[in-house]
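Below you'll find the structures, each written out as structure tokens.
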Structure P
Amino acid sequence: MKEPPETTGKKRQKASKKALLERWVSGRSPGEIGEAEIEELRAALAPISESYLRSLLRESGVPLAPMVAGVRQSNIEELETSLVALAEEYRRGDAPRRAAVRRLVIAAKDHARWASRTPSGQADEKKEMILWMLTWLENPPLFAQWVRLRSQATRDQ
């Protein structure tokens with residue numbers, strides 16, 4: 001049975017974007033995909049949503065710069081890794097860079113708040129993640145120390 005044309009077109013579009021990304025990666029062999037590369041990819045794959053582009057980039061296996069990877073929320077370990085990396089970006093950045101890093105974390109926190117309201121069985125984990133992001137936003141340079149203390153306290157319980 002044939003699929004409806006709209007579905008087929010979407011599948012082809014997604015497959016072609018993925019194939020274009022694979023060709024780009026194999027042609028460039030980047031050690032890491034940074035902000036310049038993602039801008040180039042956005043233009044080459046337009047129109048493409050930010051979330052889908054990040055998803056494709058993660059699937060590619062190429063390491064991503066912290067601002068490209070964003071705040072990973074698949075599990076608490078990925079959240080910790082991404083927030084610690086972003087705290088370092090924040091520490092090294094000038095005022096506009098720091099503002100950009102904060103916007104990224106705020107958007108992730110807002111997403112986690114939305115996700116915590118859906119009946120997915122992960123509400124408690126999302127609430128913990130929100131706490132971590134709020135703590136990061138209060139004082140990014142101290143976040144790495146805070147997370148070590150939090151992890152130690154959790155293990156000691």
Structure Q
Amino acid sequence: MGYGNVDRGDDGLGYHVVNAIAHRFGQPDVEPYSDLPSVLADAVDVMFQRQLTPEMADLLGEYDQVVFIDAHTGAYQEELRLVAVEAGYVPSALTHHLSPETLLVLTEVLAGRAPRGYLCSARGYEFDFSNELSARTKELAEQVVEQVLALVSA
């Protein structure tokens with residue numbers, strides 16, 4: 001599940017990654033901001049949203065595993081970061097932002113179970129109005145694709 005803004009340069013990292021994954025499965029680009037995932041294979045679906053929302057809890061309750069894909073602005077020391085996400089409330093400085101951890105705990109409450117979660121985050125460098133990734137984030141996106149594919153094939 002990629003999230004971000006496709007019109008703000010590196011914030012569209014998740015969109016570029018889910019499309020690269022779709023292409024690996026012989027599928028076309030995904031529809032950005034669709035409420036329904038694109039089915040790639042029996043066990044692999046992808047989708048891209050502007051942000052995580054509580055309404056996604058019902059959908060996530062149907063899955064065994066979810067990989068959240070997002071760009072970060074340097075909040076982490078690593079350019080590329082892959083971590084397990086545990087269900088739990090994580091407050092946000094912005095009231096309209098929902099963390100993967102909080103979405104998973106909502107999924108537990110609403111669906112009775114939550115999938116295993118991972119967050120794969122790559123450093124973004126340029127967030128101006130553009131549909132393209134910066135050169136460095138584009139390199140990182142290729143690594144994110146490989147990490148996600150390794151997770152879904154495990």
4.5 is what came out when distance in nm of label points 7 Å out along Cα→Cβ at positions 19 and 123 was calculated for one structure; which of P, Q is it?
P
Answer label among P, Q for the case where Rg/Rh (Cα atoms, Kirkwood Rh), calculated from the coordinates, equals 0.94:
Q
Output -9500 (helix-only ellipticity at 222 nm (-39500 (n - 2.57) for each DSSP H run of 4 or more, over all residues; to 500), calculated) maps, among P, Q, to structure Q
Given a computed value of 17 for relative contact order in percent (Cα under 8 Å, 6 or more apart), which structure among P, Q does it belong to?
P
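Taking distance in nm of label points 7 Å out along Cα→Cβ at positions 75 and 91 from the coordinates of each of P, Q, which one would give 2.6? List each step's numbers first, then the result.
Working: P: 2.6; Q: 1.5.
Derived from P, not from the others.
Read-outs: derived from the displayed coordinates by stated rules, not from any lab. Fair warning: this is a prediction, and the values are worked out from it, not measured in the lab. Cβ atoms are built from the backbone, for glycine too; each structure is taken alone.
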